[in-house]
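Each structure below appears as structure tokens.
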Structure I
Amino acid sequence: MRFLHVCQCALVLAFAGNGAALAQPVKLGAGTYFLAPKGSDKPLPAAPGRTDALLKTAAQTNQWYSTLLFAAKPEAIFVQPITVKTTPAGLEFALPVKEVVPTWRRDVEIRYPHKDPLVISPLAFEPGAAKLAKADDWSIDITMARGADDMRVTVVRGSPIVPILVSRGDVRLRLPVAGERLHTGSDARVLALKVGGKTYAMFAPTGVRWEQVSATEWNARLPEGKGYLSAAALPDDKAETLALFTRHAYAFVQQTRVEWRYDEAASTVETTFKAATKAMEGPDNGPLLGLYPHHWFQNASVEGKLGPAFDTVRGQLRLLAAPQFKTTYTHNGFVPYWPGIKDSPRQSELQEVMSRDLRDARREMLQVGQSAYWQGLGLQRTMKLADVFEQQGDLAGRDRLLAMVKKRAEEWLDGSGSKNYVHVNKSIGNTAIYPDEFFAVTELNDRHFWYGYWIRTAAEIALRDPSWIAKDQWGGMIELLISDIATTERGKAEAPFLRTYDAYEGHSWANGIGVGEFGNNNESSSEAINAWSSLILWGEITGDKALRDLGIFLRTTEIQAINHYWFNIHGLVFAPEYKNADVSLVFGGQYMHNTWWTDEPRQITGINLLPITTAHLYLATDPKFVRKNLDALQAEMKVYEEHGKRPRNPPPRDIWHDIFSKYLALVDPDEALKTWDRWGSVNAGDSRTHALHFMLSLKEMGTPHFGVTANTPLYSVFKRPDGGTTHLAYNAGSTPIDVKFSDGKTLKVMPRTLGVLR
């Protein structure tokens, strides 16, 4: 979640369109959305920083480059390993280096800021305001046109090379400090410089004349009709590295594409990254791609092919001289709910909390705040409560809760509320739910976090009542939310391609308009997983295999990114100076152990755990890390209590007790149950009933076993202390299925049924 507002008032309050003409309601099945905000509600921001062609498509919000679309003075863009920033002078180009910043928490924050850039400018004209000219899957084109003149830049995620086109004239290069020219006899086209301890190179056409104006300024006198060059940051100053870059610097990237394929039988996701290039001169040697740790770690397909590496905020970015590469990950599935607990000695305790939670269910459905975020938590909380009642055999209780969930969701989706309603903004292709909170409207924040709760709730309603999501009922409104965060068509006007998802960096971003000195950010990675899991479930229920496979790609890949960039379980990313067990906030150029809204350690750690459901078993990928993370929390609490600024109304000392108990239960259910306090603090998205049932289930079934897969997406396998296994599979279809597990076990599962094999 993004709780901090960085005001850019002129942009946030801008709105394109005739409000009077757009304010009419639009019926969609039983629901209604509106084409303008109601009353005095603030509008969505405009996205003027696009070319005329892109203005006809949905705005690319929530991306690593979104600042270009919304800011009159765009922030730096953290490309990895480089940063770029558009200014009136031209393009700033830099190679960030690590900074370690101590905090009062007795820990540090790691930053790779945009500092001391080279400035690249056309000499024949002044650049115009920067606009997004093209958005591919992991590259963009930026235009800085003024009249008929243009300076156009291509920025490729993970690439240290930036191609530049100028419509006429020569190019100036300004350095932050005096530079030393390197390898002067290697290639007359190349200007290689050592600047402040960093190595840069400029690659121009044959016939270029490099003219040194001063110790900090060079001009590239370009041959007539060859208005191009490329800028690069190099990982070292070796001659062989410069030669490598020279071979690829003239292959300008024209397009980038990501493709994914889910192999149901093998339970794997294969993702292919392709970059098409155009040779500006000489042979087309293809691009020089920078692979992140989640790309190259344990990837046999690139082993022995990787070249020099950069130190970055994401760990080592390793270079690959190739136009494409592939990754293959295992899809460890999930089931929507777990079976009932029948023989536990804590049966009476479970019954006691069930009775209390049922009594309080309506009041607890919206405990905090008024927005669709909190209501989404409440809906999913109540739905998960209904799961337990159903599996424990209390169908009357389940039906009461189910009716409650339906009624509340319908009140938000039918358009009758003056404060809570759905708005579709056709000028930027965005769906918003009012009322605004956490700047979800004015900064377009947290789309996937919010909508994931609603989509998953609707999907699980449909497991019991398929008619509720029919097109003439509420399915259309839910699919409106799905399309907002999960559109795979490129260039649509209704929604951009994978709105919140960074296809190359492998995870989502939360801020819609891209504000911030250190680029975009993402906090609650676990809520992202909740969203992608909801797509899988919806796709299975509705028979939309393309959506299901998309959800599997998003979920499986983001889990890999979480394990690297939030949890560092492979030890490849965190700086040696960083002592926290986890990262809670990931930025384009920074990571830290803090939140937007509090310094309280339990919430700092817990925001990347909640909501722990049956879809969050990946949290137990490394049991040692779970214990390390929980142990670290004790020391952090001590520092906070001794030095932290206590709020006027402090939270309970055991805040989110349910989350941490369930987290421990993933690796040690017996110990978790010993520490469980049934009347302890419970997160707004959870209930005592669900938490206790979750822990008792793990005690009975065992802990997650990731070494066994199945030929269906909805499955889970657990290993008991006695060495036995528990196999679960859910059939969301209308005919029986035979589930085959990779350990040789088979399970026949009837339609809309949870199959269990112990």
Structure II
Amino acid sequence: MEKQKMMYDSGNELAAYAAKQINYHVMGYYPITPSTQIAENLDVMRAEGLHDIQLIAAEGEHSAAGICYGATAGGGRVFNATSANGLLYALEQFPVQSGTRMPMVMNVACRTVSGPLCIKGDHSDIMYMLNTGWIILFADEPQMVYDMNLLGLKLAEAVSLPVVIAFDGFFTSHQKRKCLVFEDDEVVKKYIGPKLSSDNLNTSAFAKDASTGENCFYSVLDLEHPVTIGSYMNEPDVINNKYQLHLAMEEARKKLPGLFLEYAALSGRTLDFVSGYCHEDADVLLFVLGSSYHTAMEAVDILRRENIRAGVVTVYVLRPFPAEELKKLCGSAKVIVALDRQDSYGAGGGNMSLELKAALASCPVRVLTRIYGLGGKDFYVEDAVALFREGLTESAAAFDYYGVTPGEGTEEEKQPQYFKPLTGEETKPGVTTCVFDEEQGKMTVKGGLLKDATAMPKRIAPGHGACPGCGIPVNLNLLLKGIEGNVIMLFQTGCGMVVTTGYPKTAFRIPYLHNLFQNGAATLSGVVEVFHQKQKRGEYPEGEITFIMVSGDGGLDIGMGSALGTALRNHRLIIFEYDNGGYMNTGYQLSYSTPMGAKSSTSHVGKTQYGKTFFHKDSPELMAATHIPYVATVAESNPADFIRKAAKAAAYAKDFGTAYVKALSACPLNWNDRPNLERSVISGAVDCCYFPLYEIERGITSLTYDPEEKKKKIPVTEWFAMMGRTKHLGKDVYRPITEEIQAEIDRRFARLKARASHPLL
């Protein structure tokens, strides 16, 4: 047994630690709760020079899976981590990776699949992986997360299939336990061994090494032996390919016992397909997956003291499914209560209970299914005891939900309407009016004065849960002060959505819709078009509505494709981006809009890195390239300019098509500055030209505030010094970085001024 050391860590931390010891070539990832800590911890270790993994923050999970596929096709060892809707967003990529036989490892911190949006843990995500051709291992405690991450890669390369290591989100992923890890990273590297590849030999065209009989992998980087990966296939090649994948899964079934024994000899810890507690003579068994297994064991002890022969069983390998091993564990039971933390709706059970029933089809045992713990609902010992007792009840239903509470529907449960909806008349106080000047080809705004803007009723009620100093409500209120009449808003997932719509209450006094990060603009375009169609057919009253999609917290990274598609189709709506420079609702990971050099939880500062390594994304220019009629930047430091541009955006959206407005939005929690000084911080961003204020109206650029002309221009280092996330850049060691940033900001601003001075640009 190799020397080990004690650590007190969570499942996420131990997954990262295992990846660090393996020293993968590449990790492609996108932050999503509750798996994000894996990438965060790897970034901390990278900043300290503890590994050489190239961490690539994709703009979404679909691209993260593509990065991993490409890196594996290049012969690399590759790692990923995701959860819930992130897993579903990448889902089409997973059969590609197994069908071309790419060995890689992905950790899944299991979480509820929305909608409605919920970030807590259940198993509704991992069950989507069952038919993708990936091997699936399920850890029930942090120690097992570490062990399976090591064994998982060795298994992946032994049979040329990708492997998932799954575990309960917010339970196993976040709860710390005393665990043992190998003291020397070299022990891990020696255990896994070198990856044989043709360029130092991976794809569907993998082969056996002539001398060892082990798998070796071709690589697209092998120029001496060029291969084609992912060929187009017809029958009978496809069925042959899938049959080979089936054989590989069966090979994994045969290899796992030997791998379990080998790892036990190395670590002193036993892994297996299945496990049971007091199951040998049990009359009633609970069948559970994940961390609930340990809770159920305590319930077994309670019932055994009452002379009730109770037991519990679990599985650690979901694919290949251990049917024979389960039969041996469950053989003597009279009744089994199968607990599923997800439902396969309409099938009479979740996936695990359906698989259990199939495995025990020839056994004289009664199997009951209970759906429990959805949305992270806690599972206590008392719950396990109650389910055991239910299993012993002759009249117990074959299928039911456990833990459901009465909801809306009964008279006393109906939710009240907390405030009157705003009428069209109330929202037209005449603060702003816009008239299109045909001769100039521009919109003329009348009004928009701050003293008059107080007459506009608030569409968002006070009492939301935003942090003190948060720029989101400030920017939303300024935007809406400039927009007269009826408004319908769609929010992409983000802080703005979470803090205003905690069920069963809402802060919105107007109609509101939510969809996920990657699909907000497309969703709202559907609302816009059905509105116009219904009016055209006489099915909806005449009148005007301003449609606004609100994005932020990195939403126009993962959602940029949807936004660009909507802009190219030129639907009559406003896309409003509150840019707070990070993925804030997941704990401030780097976004493509994060300033270069800024530290975040995935761009740490250390001896080998200085923060984010590339320049912030210029999303207004990307949107302008679609030739939509109106693009503008706004800032709370210039409120009158903000309100006038909001009015213009609404007018353009009404008559001409898509308008895009971007505000720089403060986040004191993650920018690490003072909430009462945020307006001056935003002003600093404008005055250093990091965030210039301008508009592009029907292709013509106008600079609406010039700090050089006003004699207010400051160096970018002065703005950086206002925030803890960038304060380190003031040190002499980072001067080459700040000089590069200053040069790029000056270049962008000079180009903007040149366009503004040109009549056609």
In terms of FRET efficiency 1/(1 + (r/R0)^6) of positions 39 and 743 (r between Cβ atoms, R0 = 41 Å, to 0.05), which of structures I, II is highest? II
Highest-scoring structure on distance in nm of label points 7 Å out along Cα→Cβ at positions 431 and 647 (candidates I, II) is I
A value of 155 was derived for volume of the Cα convex hull per residue in Å³, for residues 439-590 alone; which structure in I, II was it taken from? II
Could you tell me which structure in I, II was used to calculate helix-only ellipticity at 222 nm (-39500 (n - 2.57) for each DSSP H run of 4 or more, over all residues; to 500) as -8500? I
Have a look at I, II and say which one yields 17.5 for mean count of other Cβ atoms within 10 Å over residues 239-246, as calculated. I
For which of the structures I, II does the calculation of P(r) over Cα pairs in 10 Å bins from 0, in percent return 3, 14, 24, 25, 19, 10, 5, 1, 0? I
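The numbers here are math on the coordinates, done by the rules we state, and not lab data. The structure displayed is predicted, hence computed values, not measured ones. Cβ atoms are built from the backbone, for glycine too; each structure is taken alone.
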